[in-house]
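Bear in mind that the values in this text are calculations on the coordinates, not laboratory data. In this text, all values refer to a predicted model and were calculated from it rather than measured experimentally. Cβ atoms are built from the backbone, for glycine too; each structure is taken alone.
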Structure P
Amino acid sequence: MHKVKIFKVNTIKEEGTHDNAGLRRKLLDGMTLNNLNLDIFAIDYLEPGKYFDWHEHIDMDEFALVLEGEGEVLYGDSGEKEVYKSGDVIVIPPNTYHRIEAYGGSLNRMIFFRIKHPPK
């Protein structure tokens, strides 16, 4: 029988992310769960006016549940954008070059997870 695990979020150390533009609490990753399809499950924090600079995740879907705040996701070569706000779910397909920018008057707090695609 497998054992249920409980992780205390407030005991997980915050670390810088994306050139220290924001902070992250990495809750779980594939190594922790012995599931290599999971890249990361984390809570990220981004102050208004800050951004996670342009990047992509090779062969991974990225999802974010926006708990607080608002901003925009810029993506693709032409810099298309989608606006997000609290309560939204952001879905970023694999290999999509993107940037996430917070604006408004409050901290952006999002739960992120990335799922790896198996090799073809």
Structure Q
Amino acid sequence: MDLSPRRDLDRLADMRDALTDVKALTADGKQAFQADRSAQQAVAYNLAVLGEAARALSPELRERHPEVPWRDVIAQRNVVVHEYHRLDLDSLWITATQDVPQLDEQLAGIERAEREPPGSAGKT
């Protein structure tokens, strides 16, 4: 068991993995999603992972990237975990198909920026 602290890049990778899973779980369309309880539960789980990883990111990283709705991502996790009875398929679907692709693009950009050595932005 690895007890070393996780870095922001590790947590960003966790978030991107969760987003990839959500996209795969909803790829067959809304009707298929609504008929598949396992897919619904897996999407909810991945939204919880997403929010937990976002919550654990350093405040410095979140402050460097105010374009990401960090509070909303974390709040969604809290609904999934603590207020699961409030979840409905339409809100899960909207989150999965409208919010997730945009967030994935934002996180990809953050990963690239965070991997660049300081002072190397824009150099070839």
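Things worth noting here:
- Each of P, Q could give distance in nm of label points 7 Å out along Cα→Cβ at positions 31 and 103, but the derived value 3.8 comes from P.
- Which entry (P, Q) yields the derived value 1.09 for Cα Rg over 2.2 N^0.38 Å: P
- Structures compared: P, Q; top value of distance in nm of label points 7 Å out along Cα→Cβ at positions 7 and 47, i.e. the largest, recorded for Q.
- With helix-only ellipticity at 222 nm (-39500 (n - 2.57) for each DSSP H run of 4 or more, over all residues; to 500) derived as -21500, matching label from P, Q: Q
- For the structures shown (P, Q), mean count of other Cβ atoms within 10 Å over residues 63-70 is largest in P.
- In this comparison of P, Q, the computed figure 1.7 for distance in nm of label points 7 Å out along Cα→Cβ at positions 87 and 111 is attributed to P.
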